[in-house]
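Read-outs throughout are calculated quantities, based only on the coordinates presented, and are distinct from any laboratory measurement. If you're wondering where the values come from, they're calculated on a predicted model, not measured in any experiment. Cβ atoms are built from the backbone, for glycine too; each structure is taken alone.
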Structure 1
Amino acid sequence: MTRRTVEPILWLLFSSGGVMAALFVPVLLFLFGLAFPLGWITPPDHDHLQAVASHPLTIIVVFVVFVLCLFHAAHRFRYTLYDGLQIKHLKELVAVLCYGGAIVGSALSAYVLLTVA
């Protein structure tokens, strides 16, 4: 009987996190980092932005994007440590630290999103 690994699931999280980061992060940085502060686009008023940010669907979308980006970063960092620092002999420890950090970050983001909204 062959032993199944979780590697395909981790690669799925890596690729979907990369897509989320590539699609959403540049748009949000452009809007909230350049367009609104420089007056290129009229920013939404505080009440409207608060209403959108506290909507349950928005909270779910932000949480999913954040979790996928964390797992993307964890997977990329894991293989950077393996290949860049040549520490493949610490395979299990590195995997636990990287993905454990992503899980802790996901739990913290859920806590923050649920308490702030």
Structure 2
Amino acid sequence: MATEFIKGAGAAIASKLVLSQQSPLKWAVRENPIEPPDTGWRFFALDDTDETLNDPANMQVVDYNAVCEIEPAVIGIYNLPVGSDLQIIQEGPGTPIRFLDNHTDEFLDPSTFR
């Protein structure tokens, strides 16, 4: 069971490459939730391809906290609105994670995360 970083966080859908840590988390997209407890968050790996993403067997429903356990930086984006489309940028080992808004091509200011 994942550590509960966010109480009652709900579910997300994540690439099995992210969950197995075979490939780093690269994209976070928030869609309209399917039904409770879905948060609408979708997480994709650097090495995911159209082919792998088109096969539902390569994705898994998980507690949002399970993704937070792999990449704690996603704790901060939890409350971003539906329609959020983010790229996770880390410029080198030990450097902070930054979130690039794919709609605006601007980095998010973590001080605005709630």
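Taking Cα Rg over 2.2 N^0.38 Å as the criterion, the largest value within structures 1, 2 is that of 1. When FRET efficiency 1/(1 + (r/R0)^6) of positions 5 and 21 (r between Cβ atoms, R0 = 30 Å, to 0.05) is worked out for each of 1, 2, structure 2 gives the greatest result.
I have -2500 for helix-only ellipticity at 222 nm (-39500 (n - 2.57) for each DSSP H run of 4 or more, over all residues; to 500), calculated from one of the structures 1, 2. Which structure is it? Clearly, the read-out refers to 2. For the set 1, 2, ranking by mean count of other Cβ atoms within 10 Å over residues 45-52 places 2 highest. Starting from the value 28: which structure in 1, 2 was relative contact order in percent (Cα under 8 Å, 6 or more apart) calculated from? Working through the options, I get structure 2.
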